[in-house]
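Just so it is clear, none of the values below were taken in a lab; they were calculated from the coordinates. What you see is a predicted model; the values in this text were computed from it and never measured. Cβ atoms are built from the backbone, for glycine too; each structure is taken alone.
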Structure 1
């Protein structure tokens, strides 16, 4: 099973990715992780990427694609993969399509976990974290016993700038602007599976699996 996983910040994409990995015995491939790993281990591609990063420049698509190619060759990709955070643009989608063709691989699906914007804002802006031990809380779903204090170490809870409502609204706009052309791209290739991201985590997962099985013509197992 080879898929791209799309979902706005707060949509629960990470949770679904873990469940899909366990279900299909596949790996999650994050371009950020690949980049850090190549830089850390000092590969030729990593050195090349680092030269751009040190100048504050974006790493070119061709370098990222070369890293993905090397990642696809590893044995743990034999059963498939979940691509997370790539592609972000139509140009990257074209480059990925060319790479998959070159390696005689094909995508099975582009799974998009959909959650209304107002729910995403509520989910993310309600997050709080302990400034000392890092324990996460939520003003709606996981309140601390004493308001503003951590249950574990009694330190102050922090509302991170990334989780401020205005920041979240901007992040969602960026995501939607990036994702719309990609969805259009993969819809033309009849690969898009849209899943309602509201409700029970396991039910959402069951819906994804059912839709994937329907696509592949396999019976659920």
Structure 2
């Protein structure tokens, strides 16, 4: 990943926050046919340090399992907020016109070897934990125990667990840090004016980066 210093985010707690807020990761592995990408919701645990562990599950029928090489590094990409940024939001457009569009985004890349966990209790615990986490916002959260147990047993038998102890963690917050303060302010106002949740999320990131920059 191209990572200019002014876009780098290295604080583990910030990276973990994004990974928990956007748990659907793109998991990239190397197979005999080349690169293989799968989209998998992953559960993050803080230990072991310093970067933590990712756990998820995939179908037994997934070809990813056919030639997964032990101890070979894999990559999990977590995609945070992203938005197109129009130069019309920049006050400097009126001053000199030397502005161009861009795309703001926040992403985390987690690296480590994938381990397959073919253990029924481990997989069930993972599914229950992940389900509880994702169902929490609902007024009537669904639980694994709500389904017939034989049905649950059959479904769990069709999947296996995967685990990655993270050995390297990189974050890129491209949120207008390379713009002067007046343009950052214009971006925040423009994004908020769209009245969309994803735009508001990016406005927050731009505003926070502006506040953290040396004055």
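So helix-only ellipticity at 222 nm (-39500 (n - 2.57) for each DSSP H run of 4 or more, over all residues; to 500), computed for just one structure, reads -9500; which one of 1, 2 is that? Show your work: numbers first, answer last.
On the way: 1: -15500; 2: -9500.
Value -9500 for helix-only ellipticity at 222 nm (-39500 (n - 2.57) for each DSSP H run of 4 or more, over all residues; to 500) corresponds to 2 out of 1, 2.
If we compute FRET efficiency 1/(1 + (r/R0)^6) of positions 118 and 198 (r between Cβ atoms, R0 = 25 Å, to 0.05) for structures 1, 2, which one ends up with the highest value?
On the way: 1: 1.00; 2: 0.10.
Largest calculated value belongs to 1.
For which of the structures 1, 2 does the calculation of distance in nm of label points 7 Å out along Cα→Cβ at positions 30 and 62 return 2.8? List each step's numbers first, then the result.
Details: 1: 2.8; 2: 2.0.
The value was obtained from structure 1.
Going by Cα Rg over 2.2 N^0.38 Å, for residues 110-205 alone, which of structures 1, 2 comes out largest?
Comparing 1, 2 by Cα Rg over 2.2 N^0.38 Å, for residues 110-205 alone, the maximum is at 2.
Which structure, out of 1, 2, was Rg and Dmax of the Cα atoms in Å derived from, given a value of 19.3, 58? Before the final figure, lay out the partial values.
On the way: 1: 19.3, 58; 2: 20.6, 69.
Value 19.3, 58 for Rg and Dmax of the Cα atoms in Å corresponds to 1 out of 1, 2.
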